[in-house]
Every structure is written in structure tokens, then in C-alpha cells.
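Take a look at these structures.
Every number here is computed from the coordinates shown, using simple stated rules; none is lab data. Predicted, not measured: the structure shown is a model, and the values here were computed from it. Cβ atoms are built from the backbone, for glycine too; each structure is taken alone.
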Structure P
Amino acid sequence: MWHRFWDKKEPAKKLVEQIDKNRLPRHIAIIMDGNGRWAKKRALPRSLGHKAGVEALRDIVKACSNLGVGVLTVYAFSTENWSRPREEVNILMSLLTDYLRRELDELHENQVRVQMIGNRDQLPLEAQKELERSMEKTKQNKGLILNLALNYGGRAEITSAVQRLCEKVAQGQIKPEEISEAMFANHLFTFDLPDPDLLIRTSEELRISNFLLWQIAYTEIVVTDCLWPDFNPERLTEAILDFQKRDRRFGGLNKQ
């Protein structure tokens, strides 16, 4: 098991001890926002903000694995991010490739399974190769699923699912009236994953940003003013404790 980061500080350790391990979110999704603002506050180039964001991701992956969370989906690169300056896009792709290359052995040793949602074909060839290598090496692992949302957009995902269902209708494989919510969900990128129980957004932005639009219908949302590079296992623990205090009714009434 990875080193428990919360042992570094007694208050953080006490926070972790408050978590009900029987009520952990099965699936945590994170919109990792604020790398650029983190760098700007320190008069640093944006590239160093993104690099610090990768270090934060390393710690959160380890913390989720240690806690026993089933799935961690992180919004690493959206379909809209291609509109950023080419130099910044290249840096982001290089950081992704370096992260996978550097961390793969340790991820594998700790039973983390690497998956991806999004359109892989549009990513740089080197990034595609590292993703394929990582997914292939870890595909039998039974621990945390690290689900990387890369070149991902919620609307594009839904459009793709509709197109595939329309093809099946046109070919006579199914009838329109046979399409159910469950069938639709099985045509999404996340067909093999539970919907997120908890969505965390850093940097205090109050929007979804085209992320998992179908899957978060009943997801609990935690927004923090913390910029992503400063988000750490203690902040994650606080978000989980907040989640565990909530009454999840899924549109119904409180049983009490």
C-alpha cells in the first residue's frame, strides 16, 4: 500500500479516521481546475502550474487507492482545450506522457487499473502509445480504476451514443421503443463504470464544463475555492466527509 499522506499531520490523520469506510463514494470525479491561476499568483509560467497539477494528481490517486475508492475519473483534457495556444497543448500532452511513463510501474504495483474516456485517435501518437501501454499492463488489476478523461466532452459522448443507437435502429437490430436509459448508458464511454457518487470541482467555479453530463444526474457536488495544485489528500478527505453527511434521496423523500 502506498504511503498514507495524511499521517504527515495529526489533524489530517484524525480527519481520515472520521470517514465511514462502509459509505465511501464508489466513484469520485474531479474537474481539476486552477493550474493557470495557481501559476499566475506566483508569477510563474502556466507550464509550471500544469506541472504542479500533475504532482497533485499523483497524491490524489494514491490517497484514493489507500482509502479504497473504486473509481477516480479526472478531467485531464477536454475537447475544448484544443483551442488553447499550441505551446500549452503540447506541454499538457508531454506532461500526460511523462506521467504515464514515470508512474506506470508504481501504479501497477499498487493494483491501479488505467482506463480512458474520450477520443484517443486525435491525441499525439506518443501519448496514444503510453496510454495503450498503461491500459494493457494494468488491465487485470483489481484496485482503484484511474479513469482519464482525455479529449473528452460530455456532449460529444452523448452524440456518439445516439449515432450508434441510430445505426442499430437503421440496421433493424433494435426498435426505437426498445431504447431505454440502461441501453443508452451502455453506449457511453463509461458503460462499464458506476455513475459518480461525488463530483469535486476546484477553483470555486460553479459550472460543469461539459463533463459527464449524463452520468452526474444524481451526483453529489462539492466545489472548493482551492486551486488544483493545492488540492491534497486532506482536502479530498474533507470532501468525502461532506459527501457522507448528505441525504441522498435520488428524487424521493427522506426515509425518516
Structure Q
Amino acid sequence: MLEKFSNWKSKAEQENKIEEVKLENVPKHVAIIMDGNGRWAKKRGLPRIAGHREGMNVINKIVKKANSLGVEVLTLYAFSTENWKRPKNEVDFLMRLPERYLSVELPKLIEENVKVRLMGCKESLPAHTIGAVDNAIEKTKHNTGLILNFALNYGSRDEIVSAIQDIAKEVVAGNITPDQITDGVITEHLMTKELRDPDLLIRTSGEIRLSNFMLWQLAYTEFWFTDVLWPDFTEQHFLEAISVYQQRTRRYGGI
């Protein structure tokens, strides 16, 4: 059930889509692959980093809208383990983005009761990036609203390998036996062990793939793809994705 979506033709159509969102059936965990920053910049004759800067501004709007709708967790794929292959100047800029974003937005996140969380391998990240994120995590740790979960230096295959390694150590130590390894045990060793699995995955820019993102957790997630580039993604697009989600029946393999 892969849905694609074109820009809306009128304000009236946008308002109708917003009215279709039912607050009693909002997905509790929404994950977003924020794709298309580079292409957005290229279309305008700008350097790729301009697209990343513009994309950062979109986060504010989507976080606020998700929080107002009652979404419990918003996971944003900010930087993958494969993104290190990009040009150094682009990587350096991306590593500065969390610091820039949080330096401005942290007071608002605190005021709006948002709790910041990180999912990914911290060891390879620059000290200034970790410092900014850790500061935000500490200052929002008692917040009880939306969990803003940044996937930073995250790769799902690495996550699963690490989980299997940890479970193997427990087997060697005699804490569990191989036949006691269940899907629940694996889930408890993932970076998302404190979170429910995503109900809805959104990917922008027209690409239809997961790109090594939450492969285990997305087993029964509803997918929604759009051609809209991330810097052009609006609250109305977000509401359209939720409206489509609400029209689906989730059977989890049943009838």
C-alpha cells in the first residue's frame, strides 16, 4: 500500500484534507526519512548545504504540529551511517546542524514539553554535536509530551548486529539459552527498546526505499511516500499522511 502524493491544487482542498484527520486515531509513533535537501538546493542553483539549512527549518513546524495532534514519538532520520561518504564540507555542516537547531529551538522545546532523545552511535560523532544533543536530553528529561527522537549516525543493520552480539554474550555467560531468544528479546536489545514501533513512516523526495532505517521496527508500519522534497514539506503534507494512515486497516497478518 504505497501512496504517492502531488502538490494540492487549492486552499479548499488543503482544508478538506485537514478536516479528515481524526484526533482519536492519530498514529502514536511517526518516523520520517527527511529526504531531498540536496535536490531542493540544486534546483535553485544553491549549494547542498543550503538545502540542509532550509530543511532544518521544516523540523520546527512538524514537531509543533505532531505535538499538537497528540503524536507520542516523532523519529527523524537526521544522519545515517552511510552519510559519512558524502563530501567533507557537507558532513561538517550536517554535524553542526544539531548544535544550531538546538541553540535556537531548545527553549521552545522545553516550553512545549518536548523530550529530546538520540538514537545512533555516539562514539563517532564530533564532541560539539554530542555536547549539544546531550545538553538537550538533560534539560528535557523530565518533559512528558512528544518524544523527539533524532536518528543520528544511525544504521539499522549495525543496530541489529550489535543487538545480536549482546544477546550472544548473554548466551555465553549462561544468562539465557539459544531457544529462549525471541523477537521480544531482540527488541529489548535495540536502540528503540523504550519506544513503541512506528505506526507510520513518511519518506519525502519520491524515493521508495527504507535506506537502512529501522528495518526491524518497521515490520508492520504503514508507509507513505511523497514526491515533495523535505524543504517544501508542510504541516498540510503531514496531515495528509496522517489522513491516509487513518483510512487504512491494520491487520498485522490477520483477516
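Overview of results
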{"read-out": "Of the structures P, Q, the one that 22.9 was derived from, the read-out being mean count of other Cβ atoms within 10 Å over residues 73-80", "value": "Q"}
{"read-out": "Which of P, Q leads on relative contact order in percent (Cα under 8 Å, 6 or more apart), largest value", "value": "Q"}
